[in-house]
Structure formats: structure tokens, C-alpha cells
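Scrolling down, you'll hit the structures one after another.
We did not get these values from a lab; they are worked out from the coordinates using the rules stated. Quick caveat, the model's predicted, so the values are computed rather than measured. Cβ atoms are built from the backbone, for glycine too; each structure is taken alone.
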Structure 1
Amino acid sequence: MARDNLNDLLAFIAVARERSFTKAAAKLGVSQSALSHTIRGLETRLGLRLLTRTTRSVSPTPAGERLLTTVGPRFDEIDEELAALGELRDKPAGTIRITTDEHAATTILQPKLALLLPDYPDLKIELVVDFGLTDIVAQRYDVGIRLGDQVAKDMIAVRIAPDMRMAVVAAPTYFAKRARPKTPQDLTEHNCINLRLPTYGGLYAWEFEKAGHELKVRVEGQLTCNGTQQMLDAALMGCGLAYVPEALTRPHVAEGRLKAVLKDWCPTFPGYHLYYPSRRQSSRALAVLIDALRYRS
């Protein structure tokens with residue numbers, strides 16, 4: 001195949017994955033008009049329409065989707081092999097893309113990365129916060145970080161944090177007007193701050209456990225958030241009850257800014273784990289990251 005054809009295929013893959021000529025052009029370092037001309041030339045040579053274009057979006061046609069799913073991974077393999085050659089250098093290098101949730105990013109990753117990165121100037125980390133259970137293979141992440149019970153069985157997982165306990169908290173001003181709940185069922189009478197899960201689009205049901213009895217409560221309230229820090233901030237302002245990781249609440253409870261309730265009902269979840277596909281060859285850069293994050297009790 002002519003080299004121009006290879007370059008045209010790379011251009012097509014960029015547009016198909018970004019779903020945008022503007023973003024793909026910026027990624028490739030070419031003008032949008034030149035990129036559009038390249039795609040039209042490829043379609044002409046193949047005699048097939050590869051992309052459906054509207055004023056607002058770009059998406060692959062069935063032929064384009066087939067080309068993307070068959071050819072795209074092969075180019076990815078080439079990129080991975082070239083990146084692996086870079087690992088032969090004295091110091092770990094390259095970019096590691098990580099998907100994680102907000103709590104793990106702020107309490108675990110960022111503090112440890114601040115210590116790690118100065119020692120490895122050729123190492124780059126792309127950190128993406130997402131509450132959804134992202135398919136790290138399909139979305140081309142190198143690793144994911146989630147609670148232990150959320151990690152798929154076919155992944156290699158490394159514990160990076162101890163088990164995590166949840167807490168139900170509210171500001172003293174909130175309890176000045178309402179009685180404290182004594183059982184999880186009492187929450188249905190309270191103004192609770194909900195969390196919307198992007199993976200399913202629904203609201204998270206608060207989970208409780210006592211003496212082996214597990215219970216999920218669908219709470220109601222005036223405020224819905226998509227992050228634990230937002231929920232905590234809202235609770236501090238007296239907006240209602242929040243169900244968040246206990247570690248986030250400790251300094252506020254100690255200073256009297258928050259009051260914790262239902263302590264004997266709040267469960268403990270398996271701690272955060274770093275995970276990656278079992279078929280992925282571990283690079284020196286990934287090995288350095290894992291060693292820095294690994295939980296040591």
C-alpha cells in the first residue's frame with residue numbers, strides 16, 4: 001500500500017474517533033480544509049462513503065465503522081510497539097492515560113503523583129475523572145482506578161488504598177430543624193443530596209448494612225450532584241444529608257461543621273484498585289506508577 005494511503009487511513013481514524021474534523025485536525029496538526037480534502041480523496045479511491053457529515057456532528061457509516069474497528073487496532077498495536085522501544089531508555093517515559101473517580105483522584109492519585117513526577121521528567125500522566133464504569137480498552141485508557149468490587153475479573157488489579165467506609169452527614173443547622181434519622185428508612189423523611197451515576201443515568205441508592213442485613217434506600221431531596229465533593233460542600237452549607245466517603249468528612253466532623261448519623265449502618269467497601277487488561281504488556285513507565293501507588297499496610 002502506498003504511504004499516502006497509510007496517512008489517509010490515519011486521518012480517517014482520527015476523525016472517526018474524535019467525531020469531529022476540528023478536533024481531529026488539531027490533533028494531527030493540519031488544517032481542517034486539508035483534512036476534509038484527504039478524507040474525500042480516500043472515499044473516492046475506495047468508492048465508499050466512510051463518514052456521515054452534518055452541521056453538528058460527524059459519524060462513521062457502516063463501511064467506516066468496519067474500517068475503524070478492523071484497521072484502527074492495528075495502528076494502535078504499532079504505536080504500542082514503538083512506545084515499547086522507548087522503554088529501552090534509562091528512564092521510564094511516555095504517557096499513561098488513567099480513568100478514575102473524583103475521590104480517588106483527589107485523595108490518592110494527586111498527592112502521590114506530586115511526589116512521583118519530579119523524579120521522572122519523561123513520564124506524563126493524563127488523568128480523566130469519570131464516575132462511569134469506563135471500558136478502558138474501548139476508550140483507550142492504559143489503566144483504570146475503581147473500588148475493588150467494581151473491577152472486572154479479567155483485569156490485573158493492584159490494591160492502592162485500604163478499604164473505604166461511607167458516612168451520612170449533615171450540618172448542625174440542618175439538624176436544628178429536623179430530628180436525626182435513627183434507621184435508614186427514616187431517610188425518606190429527610191432532604192437528601194442525591195448522586196447521579198453517569199453510567200446508568202439513574203440516581204445512586206444509598207447502601208447500608210448491619211448484622212449481615214443489607215439495605216438500599218432510594219432517597220429524595222432538592223439537590224442532585226455528580227460528584228462527592230459537590231455533595232460534601234452542599235452538606236456543609238446546610239442543604240441536606242450527604243452520603244460520602246468517611247475520610248472526606250473527618251476534619252469537618254472533628255471541627256463540628258458536620259454531624260454524622262447512622263454510624264452503625266454505614267458499610268465498608270473494598271478499597272481502590274489500579275487495574276489494566278491482562279493482555280497488556282506492562283511497560284517500565286506503568287511499573288513505576290504501580291510501585292508508587294501500591295498500598296502497603
Structure 2
Amino acid sequence: MSHIAYVNGRYLPQGAAHIHIEDRGYQFADGVYEVICIWNGLPVDYAPHMVRLSRSLRELSVRTPATNGALTVIAKELVQRNRITKGTLYMQVNRGVAPRAHPFPKETVPPSVIMTVKHGAGPSEAIAEQGVKVITAPDQRWGRCDIKTVGLLPNVLAKQKATEAKAFEALLLTPDNTVTEASASNAWMVTKDQTLVTHPTTQAILGGVTRATVIKLAREAGYQIEERPFTLDEARAAKEVFLTGTTTFVMPVVLIDETPVANGAPGTVALELRRLYRTFIDSLRADTAWNV
């Protein structure tokens with residue numbers, strides 16, 4: 001059965017859902033998006049995702065297309081119509097349709113709203129138990145990585161490089177070999193004294209929603225957190241390296257390029273944090289999960 005999508009006020013079979021040829025999201029990547037994990041039919045960290053969506057819109061001066069309540073009604077309906085138990089909800093808001101010109105169109109142009117869903121929520125537990133390989137790639141993205149825009153070509157190229165190397169992800173490096181994040185997830189390392197280190201939420205990275213939840217869970221479990229830049233050399237010498245993301249959850253890294261991390265096996269800290277995160281999402285409640 002075809003998936004149902006939502007585009008600008010209409011629920012349509014996904015194959016029949018289209019946007020205008022002069023939509024600025026298509027022509028200029030002039031739009032923002034969120035990907036939300038659906039777990040047991042409920043959204044994970046829905047409120048923080050909506051907060052980040054609103055912030056991205058403000059940073060680009062894109063009009064808010066509807067109230068959070070109205071967007072939530074649409075999202076819930078889409079999840080229900082497609083019978084998503086475990087999957088993802090994709091929300092995109094573009095500046096709207098206008099004759100192609102670089103300046104913003106008049107304020108009367110309504111934003112475009114697109115939502116789609118997919119079945120399936122990330123890698124299996126078996127993959128996490130084995131750990132994954134990552135490669136390194138230069139960070140060639142624009143200077144406002146903190147805004148979750150649809151301009152993702154550098155991320156796509158890095159992810160493709162990882163795919164061709166039979167790796168799970170690509171760690172992105174600045175010219176001085178600082179690890180910012182990965183192509184579609186946040187990067188972490190664990191020091192010898194079991195301090196968790198991840199890049200601070202500057203304009204150089206996207207402030208991951210899962211990253212924030214893992215910080216909270218880790219602190220509650222007694223871990224020390226340092227939000228600071230770290231280098232590739234530090235990561236290679238670390239006790240553990242792992243990734244976090246909406247569909248990645250917590251993923252141990254066992255190989256960077258061709259160099260094993262520690263003993264080349266998933267670390268106990270990453271596996272414990274993945275277990276804590278799974279407990280968190282398994283405890284979602286239908287009466288609160290959609291609250292903003």
C-alpha cells in the first residue's frame with residue numbers, strides 16, 4: 001500500500017504528492033526540516049524537535065506556517081493513516097512559492113509544509129552490539145550548521161564516501177583535525193577516566209535532540225560531561241567513541257578509518273547509554289508524547 005504524505009493542506013498518496021516548480025525549497029534549499037523517531041506509535045523527544053524547528057525558522061526569517069498544535073494534528077494523523085509503529089516522521093517547511101529571485105518574496109507568500117513518514121527506525125541491536133566503522137572526511141559545510149536546513153549536499157557527499165568505504169558514518173574534520181560531528185549524527189568520545197566529551201553547540205554543529213537527551217541520561221547515571229572540541233588524534237586514543245542521532249540512538253564506533261578504537265570492541269559506556277536510551281523511549285506515554 002502506498003504511503004500517504006501531507007503537502008500544503010492535502011493528504012495524498014506519496015506518488016501523487018508534488019511541490020511547485022518554483023518552490024524556494026527546491027530552487028534555493030530555502031527551507032528547514034526535522035526528522036522525528038516514532039517508537040511504539042509515539043514520537044520521541046517531540047517537544048525539543050518542535051522547539052528546534054521554530055528556532056530554525058526564526059534564524060532564516062521564514063514565517064511560521066501554523067501553530068504547533070495544528071502541526072501536531074497533521075503529524076498525528078499522518079502517523080495513524082500510515083500505521084507507523086516504529087519509523088520516522090519527516091517535517092519540512094520551505095519559504096514558499098515565488099518567481100525565482102534571490103531576495104525573499106513578499107511576506108504574503110505562505111510557507112510550504114511537507115510531511116512524510118517511513119517504516120523502520122534505525123540500525124538493529126545486533127549492529128550496535130558489534131559496533132561500527134567510521135571514516136574521516138573534511139567538513140565542507142556552510143557556516144551555520146546549527147540551523148537544520150535542507151541544504152545537505154556536503155553531508156550527502158560525506159555519507160556517500162562512507163558508504164563506498166563500507167562504513168557507517170563519516171566524521172567531519174576541520175583543517176586543524178578537530179572533529180565537529182558526523183554527516184548525520186553527533187560524535188562523542190570517552191576519555192580514560194570515563195569522562196564523556198562532545199563538541200559544544202556552536203554554529204559549527206547541529207545541536208542534536210538525541211545528543212541533549214543522552215547528556216541528561218548520562219548525567220543522571222553519574223557520568224561527567226565535557227562539551228568541548230576534540231581532535232581526531234584524541235578520538236583515536238580514546239577509551240571509546242560513539243555516535244548519537246534520531247535514528248542512530250547511541251552507536252558504538254569500533255574503527256576509525258583503519259584504526260581500531262581501544263580494543264576494537266563496543267565500549268561498556270556506549271552500550272550502557274544505549275540501554276538507558278532504549279529504556280527512555282520504551283517508557284513514552286501516549287498522554288504526553290505529543291506535548292509541546
Structure 3
Amino acid sequence: MAFTYNPARFLPFRDAQACARVRAIRKEDITKHPNPQFHIRVIEDEREFYAAFALDIVSRIVRAAEEGRKLVMILPVGPVPQYTIAAQMINTLRVRCHHVITFNMDEYADDEGRTAPPDWPGSFATAMWENFFGKIDPELRMPEANIHFPSSENINDYGKMIEDAGGADVCYGGIGWSGHIAFWEPHLAAEFGDDFEAWKKAGPRIVELHPITILQNALHSFSSDWSWVPPKAATIGPAQIIGAKDRSFWLDGMCGPAGSMSWQRFIARLVAHGPVTPWVPGSILQTLPGTYSILGGVAENVEISMR
């Protein structure tokens with residue numbers, strides 16, 4: 001028997017027909033896209049996925065060094081395993097990273113918009129130093145002056161800081177459960193009305209996190225305690241993602257016993273194959289050159305399961 005209904009009112013994107021269409025995309029069809037410059041691929045094995053991510057980072061570092069130029073990278077915190085692998089590659093191959101300039105895309109903030117101190121265990125600065133920067137041998141590591149995080153002190157200048165460094169050569173990232181890119185949330189679309197071009201030009205700011213993001217981050221970083229997730233964050237805007245010379249996005253959102261379920265299966269499809277709209281911020285990636293790598297478990301078909 002048919003059972004139809006409208007999506008819950010708190011959801012940022014509520015086009016039921018569009019949701020049904022992308023939900024029906026089978027795993028074998030998920031890599032097909034009309035934009036030939038938007039490359040979607042599925043990597044089945046988890047180890048291969050993170051190794052490929054790490055190799056992408058290190059190969060860009062090596063190539064820039066060989067070409068005698070600096071490399072400006074926008075980096076996310078999650079997923080994390082690739083950073084340890086990349087650091088191991090850098091140390092083993094003795095790759096000097098002195099020409100590398102990094103800008104993290106976001107950082108948590110409190111209800112007053114003050115960003116977390118770097119030594120707070122839940123901060124993105126802590127995660128990056130523990131999993132990447134701190135694991136690179138000091139003589140190979142990029143200078144600390146080349147490592148940047150957005151903060152309540154620099155957020156108004158963060159976009160210009162990236163521009164002054166020469167602009168981002170690559171923007172790495174993932175897709176949030178809400179459809180966000182960095183922490184640029186879907187509810188921010190209301191501010192721009194029908195002016196999509198103004199939305200595209202929006203830069204770094206302190207934002208309030210969407211309820212879905214609070215729940216997602218509680219699930220994977222705060223022992224499922226949603227009260228522990230900070231309510232706001234400093235983040236880059238669409239302008240920095242669009243303005244990068246290349247984009248490399250990685251989707252590994254697994255959960256459940258031994259990673260048996262993915263929270264990212266539907267949103268991966270909506271971002272890559274749904275309408276291009278500020279209400280699904282990641283959908284802008286469809287219009288741009290870049291790669292969109294999906295872990296095999298994330299690419300599985302979207303189905304109801306009561307097990």
C-alpha cells in the first residue's frame with residue numbers, strides 16, 4: 001500500500017520528488033554525470049580509499065616542488081586516516097613541505113561566536129596537529145607560519161589571507177549530512193533569497209550549525225553526546241570553494257557495527273545528482289571541475305532496513 005508524506009519541516013531541502021529521484025539512483029549508476037569535468041568515482045576498499053586520499057595530497061606536494069612553486073591547500077578535518085598515511089609517505093620519501101601553505105576550512109565556536117582554543121581536545125587545530133602536522137618530521141614539515149586556521153580574530157580577513165597566498169590550488173572536503181560544504185550550512189540560503197550569484201560570492205564567517213550537523217558530529221566525534229557539540233563554527237564560504245583551482249571531495253560516512261551502515265548514502269546522491277541550489281550547498285560542486293570520491297559502503301543503494 002502506498003504511503004506518501006512531505007519531508008519534516010525542519011529539513012532544509014523539502015522537494016520530495018527530487019529526493020525520491022536521487023534516492024532511486026543505483027550504485028552502478030552513481031558515477032554517471034552530465035558534467036564531464038565533475039568526476040565521480042567509487043573506491044570499494046576502505047584502505048585503498050584512504051591511501052588514495054593520502055596519495056592525492058602527497059603527489060600535489062611533490063609536483064609543486066618539482067615545478068618550483070608553492071602549493072596552497074584548503075583542508076578539512078574529516079575524514080582523518082588519510083593524514084596519518086600522508087605524513088608517513090612524506091617522512092619515508094623525505095618530501096620537504098616548506099613550499100606548502102595550508103588553510104583549514106573551519107573551526108568550532110561557542111554560542112558567542114568565539115572559536116575554540118587550539119588546545120581544546122575537540123578543536124580542529126588539535127586534530128590536525130595530532131593526525132597530520134605533528135606527525136611530519138620537523139625538518140620536513142611546512143613552517144608553522146604557513147599553517148592557518150579560521151578564528152573569531154581572523155575570520156573577516158580569512159578570505160583575503162587565502163587570496164594573498166596566491167589563491168587555493170586545491171580545496172579538499174567532504175559532504176555534511178545537511179548537505180553543507182565546510183560548515184556553510186543550507187539554512188544560510190534564506191539570507192540571499194533568489195540571488196544565487198550573491199550566495200556564490202559569500203566568504204568566511206561565523207555560522208550557527210544546523211541541527212543535522214550537530215547530530216552528525218555528535219555521532220562521529222562526541223560519543224553521541226549532542227550537548228557537547230559546539231553550536232557555531234568559523235568557516236570559509238562558497239567563494240573560497242568555487243575560487244579554488246581544483247576541488248577534491250571525499251565521502252566516507254560509515255557508522256554502525258563494524259561500519260555496516262552509512263549516514264551519507266542519500267546526501268551523497270542529493271549533492272551529486274539533485275538540483276543545484278543553495279539549500280543543498282554541496283550541489284555547487286556539480287557545476288565545477290573536480291573529483292568526488294565515494295567509499296563503496298557509502299555508494300550502496302538507499303533502502304529501508306529494519307534490521
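Can you say which of 1, 2, 3 returns 5.2 when mean projected area of the Cα convex hull in nm², for residues 135-182 alone is computed?
Details: 1: 6.3; 2: 3.2; 3: 5.2.
For mean projected area of the Cα convex hull in nm², for residues 135-182 alone, the value 5.2 is produced by structure 3.
Have a look at 1, 2, 3 and say which one yields 24.0, 75 for Rg and Dmax of the Cα atoms in Å, as calculated. Present the calculation step by step, with values, prior to reporting the outcome.
Working: 1: 24.0, 75; 2: 19.4, 59; 3: 18.9, 66.
Of the structures listed, the value fits 1.
Given structures 1, 2, 3, which gives the highest value for Rg/Rh (Cα atoms, Kirkwood Rh), for residues 63-206 alone? If you can, show how the numbers build up before the last one.
Working: 1: 1.10; 2: 1.03; 3: 0.98.
That would be structure 1.
Could you tell me which structure in 1, 2, 3 was used to calculate distance in nm of label points 7 Å out along Cα→Cβ at positions 111 and 127 as 1.2?
On the way: 1: 1.2; 2: 3.1; 3: 2.3.
Working through the options, I get structure 1.
Tell me which structure, out of 1, 2, 3, gives 17.0, 51 once Rg and Dmax of the Cα atoms in Å, for residues 15-70 alone is calculated. List each step's numbers first, then the result.
Numbers: 1: 10.7, 28; 2: 13.5, 38; 3: 17.0, 51.
Working through the options, I get structure 3.
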